[in-house]
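Please go over the structures that come below.
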Structure P
Amino acid sequence: MNYYLKSTDDVLKEIRSQSTGLTSKESEERLLKNGKNKLKEAEKESLIARFFSQMKDPMTIILLCAATVSGITAAYAHESFADVLIILAVVIINAILGVTQESKAEKAIEALQEMAAATSKVLRDGVIQSIKSEDLVVGDVILLEAGDAIPADARLLESASLKVEEAALTGESVPVNKKIDKLTLGTEKDIPLGDRKNMVYMGSVVVYGRGTAVVTAIGMDTEMGKIADALANAKEGRTPLQIKLAQLSKILTVLVVGICIFIFGFSLLTAETINGEVALNTFMVAVSLAVAAIPEGLATVVTIVLSIGVTNMSKKNAVIRKLTAVETLGCAQIICSDKTGTLTQNKMTVVEHFGEKEDLLATAMALCSDAQLDETNNAVGEPTECALVNYATKLSLNKNKLKEQQPRVVEAPFDSVRKMMSTVHKTADGIVQYTKGAPDEVLKCCTHALYQGKVVPLTDAIRKEILSKNKEMADKALRVLAAAYRNYESVPTDINPESLEKELVFVGLTGMIDPIRPEVVGAITECKKAGIRPIMITGDHRDTAVAIATQLGIIKEAKEAITGAELNEISDEAFKNEIESYSVYARVQPEHKVRIVNAWRAKGKITAMTGDGVNDAPSIKSADIGIGMGITGTDVTKNVADMVLADDNFATIVRSE
């Protein structure tokens, strides 16, 4: 249900709940009716069944036939059973390797289950209770605060500066500011998951603020449940090497049977006399020749050669989890890559600023934030604020020293309505307030600006210049923040935001982005020269995706990008015909990634998929070769990947091919 398009009152009415929560009796009835808030466990096949299912491979069947015939021949001729034992050893080792690989899906779903919160605070009978998250039901009102893992999908009822990191679902690590107002579709037919700002989802984490929400979906009905279902249903196709070996097996089968029949028939026709002994001897000769024609050592040789490839690739930071992935990577024609952390550095960085006093700008941004410097002088906290603190550090403005010189005495925390925050500090020259936030909103609170070395009234001309620079930065897909200050003779007694955030002096703007990895540009060029097409898939907005893809050389025009919402409007058949027109997919959801990978595979292209988040797992499993990230990758993703990048770097894929 599209609860994000409805008011809180309508949602509560529809799911038969209220803002004070359910009664104990209601929750018990719903728990019995709908079951527990758990992801469905993968169906487990017994080890013995899995082991024997490996024997269905054509090459394995031929080897087993060869072993059987060799055994009969050896027994008849009173010879050694060495050949039989060698063939059986090869078959058993390959079967064990296959069983190990097939357990990956189960491990991935187990890792998904571990992401769910163990306990949750809920309102039951109007009283706050702590219960097991698996006992949550639709209609429960949950209480959320910083550090909490979201236990189920829910519609927000209250939000006090609530920020939630939804990287598990969207792949984007920048926290989302949440609100309670109902959303409107506008010209769109649906709202992407990452833009549903009045919803929270299982597997996400509250990083700031607090709130309450009413549970709208549990277990397999949640967005995380849909990923688990997609993961369980994703089929691993055969690799190019497996297809070639299967073809070889069929050819060998025809040749071996043909040799048997020909030798047996020819020998009988040319025999002087035909009796039981002659027929048996002739049959044994024919069988011996047939067995000799079977390359029993082929499987072993293939395994050894691939193992050498695994060793060589591990030296290049590519850890192979499935032997056949070595050959598949070399055949790849399409590489679908997640943006954040693979093509980019996954570290928001200030790359541009506007303002005459950069030191003052950096000081204001660093002090008016909650990110802190650790013992190695690296910022820890919310990614955007970390970028601002690191920006100040690069200008030799260490936040720890700034805090000593200008201790914070008052603050007005950020909230999504005002779109800004303010902090008041004691300095050697008196009291100063720093305010940072959305440029449009901060400018509304400014009456003056630092302009041409002095504080002057904020005229329409200066305002226009600032807004023009803001648009210029935004057009480059930069995240833009403004800073302002205000002086006081003493610490203000009225600390309401309405009283603090007025009569401000505009200082400047900072523009930040998650910058591209410098080595990736060369890797993309190499890919294209080798006939490999790079595709960028991201949960980020179209403008940001287009800007990054253009810098990397993946696309030349914006029309080569498409959003998940637009993809929903295209049928599978039409998409299969149009897929070559697009190289960038923005604001996508997990099911879109699987669809993109499967569409390329349907066109006969050997497709690789890279990713690090839970949302990437189904498409990684569906691809011909799935590539996970070793540093930022979740256990879910690494469990289904055929190959893991130890350095999370796209260029490593190209070096390994």
Structure Q
Amino acid sequence: MKNVKRIILFFVFIASYFHTNAQVELLEKYDLMPWPKEIKENGQKFMINENFTIAVNKDNINPKIANATTKFLRRLSGRTGVFIDEGFATIASKSKEPSLVINYTREGKLELNEDESYELSVVNDQINLTAITDIGIIRGLETLLQLNDHTTTEYFFHGVDIKDAPRFSWRGLMIDVARHYEPLEVLKNNLDAMAAVKMNVFHWHLTEDQGFRVEVKSRPKFHQLASDGQYYTHEQIKELVAYASNLGIRVVPEFDIPGHATSWLVAYPEMASKDTIYKIERHAGIFDPTLDPTKEVTYEIITDVFSEIAPLFPDKYFHIGGDENEGKHWDENDKIQEFKKKNNIKDNHELQAYFNIKIQKILKEQGKIMMGWDEILQPTLPKDVVIHSWRGKEAMLKAAKQGYKTVLSKGYYIDLLKSIRHHYANEPISKGHGLTEEQLKNILGGEATMWGELVTPVSIDSRIWPRTAAIAEKLWSSIEIDDADNMLKRLESVNYRLEELGISHIRNRNVILRNISNNQELKSLITLTKICEPLKAYQRNKGGVEYKSYSPFTQFVDACNTDAIDAIRFNKSVKKYLKSNVDADKQEIIVLLNKWITNHTDFSKINNNPTLAKLEPLSSKLAELSSILKNGLTKGSINKAEHQKSIVIIDFLSKPIADTELVIIPAIKKLISAIEIRNVKP
């Protein structure tokens, strides 16, 4: 019996070994993102030519399928240059020998836990895409498009068999349009990009201290006085919700209360906890204005707003914010203090819980399930409220243990401008979580969060993409898909393909640089953007006082992004050389040093203005330091004077310049240290 068990275990091990190796090979070969649940090669391929057609196995083609297939054909034609004769899908009964056959059982519901699975088979003579819902078909079409490849003479789809389904049912992106208004077109482009990486929840953050972005017909002062004229009409909201629905994306609105509420009080100061004059906030930060939870008029106005707005959003979930209420105005208000004593409310946390329960009842009357940031978690909170964890996974686990559904954003705050690797390493459910199988079901998924203090329509795409694609994979793919190097390889292809959807994250770098240089030669500025990154974690606008909401966000820093490409290359080369001490590795470093030496010559030819003058010390000192390093690497030594000069320059370049950081500095320090230890002449 023992021998039989050993034999079984042996074969299980062998099968697992070969399966793992096969997956690794496929991960290297295909640039699929997010990576599917199961994928096998079949050794075939489907050729793409002008006769490519799509047939849907239904009596009619519904709007979601019509939209998805038409976009698929346009994108396929755009990528290949093939003049496809039939530009639209047809029903199967009217199609002879279709290239792609689509089968699905029913129309999907835009709700939590709806089936998004699909199966895809690509062979020589036909492609078959099958799903339970039309939403699954939309997901599968994106995968098929990523299988498009070519030789020098032909375009084709790789022959594979795929079975795929998401790991989490809530895979979201939050965009804050309250601090900086974003036009509908920007939002639509981002919805298309979300669909391309199989995200399914758009969280629309609509109110803040800096603006109330929704038309409220029953309470018109909101959009008249608290929006600077930048708000979404009912028709625009319906338009965006319909656009998202066609992509299989749910739209969850957020109206942030009781804090972050200055714009509410600009319109209706009778809701305020403090009797004063309110103006739209122009800075960033956490502010004192707070709704008064003890006044009936507060709930009357909120009821009017929510009863008018809720029907515009078909989704069951409605986000009320509830974060960062420090309660200063509550503490200063004698009537509120009397109310707390009278109702045996011991602190502001309990007072906010009192407020939240009343809001939850208002939303329930509108058929909505309340959602809020993790500060709202309190023992008296009804169990059907969703807790949105932003302060830590501990809050998510605590909520899940207590029976609340929960969504994670901690680790996915893309506005902090941390690296792709940082976000990709953020596993939603870590080992040792301590949850039962039943409690694990309470973790719905996660959301990338794009707060709007420092972004405008020109720069927002570069702050969302491509990092959000990596987060999308964490939320869709199996937990075993965790190789960051491989993900970055696959992301290169996904990244530039986002441009066909209208995402401006790549091209707008040059738009910004042309602006600050008055349309001069950009080569030297582009070189600097490849080694500089924006200051992280709100250091750019420390304390929220440097920038106002209408300040220019078309600076050099806005042309820079995380994961600066030449910095990554240099840092890797230095690490490799210090380990190997091989001449070939040293030459990789010297190539980049030469680039930065000559770059200052190009920079010097630009007719400087006050904006560019701030960058001149960066360019000149980088060139000087690069020259010292090159000499040290080439000759094998540097003298004391050169070493001392390099230390002074490094100290200067270690400090922020034009709200950016030169992210090659840590590697340069290691390089200088190594040269000094080995070769510094006395």
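Quick check: 0.7 is what I get for distance in nm of label points 7 Å out along Cα→Cβ at positions 36 and 164, calculated from one of P, Q. Which structure matches? The read-out comes from structure Q. Computing percent of Cα pairs over 40 Å apart gives 44 for which of P, Q? Derived from P, not from the others. The value 11 for relative contact order in percent (Cα under 8 Å, 6 or more apart) was derived from one model only; which of P, Q is it? The value was obtained from structure Q. Structures compared: P, Q; top value of FRET efficiency 1/(1 + (r/R0)^6) of positions 140 and 644 (r between Cβ atoms, R0 = 30 Å, to 0.05), i.e. the largest, recorded for P.
Sorting P, Q by FRET efficiency 1/(1 + (r/R0)^6) of positions 76 and 156 (r between Cβ atoms, R0 = 41 Å, to 0.05) from high to low puts Q first, with the largest value.
Of the structures labelled P, Q, which one yields 7.1 when distance in nm of label points 7 Å out along Cα→Cβ at positions 252 and 396 is computed from its coordinates? Write down the numbers at each step before the final one.
Numbers: P: 7.1; Q: 1.2.
Working through the options, I get structure P.
Here, each number is a calculation from the coordinates, and none is a lab measurement. Everything numeric here is computed off the predicted structure, so don't read it as measured data. Cβ atoms are built from the backbone, for glycine too; each structure is taken alone.
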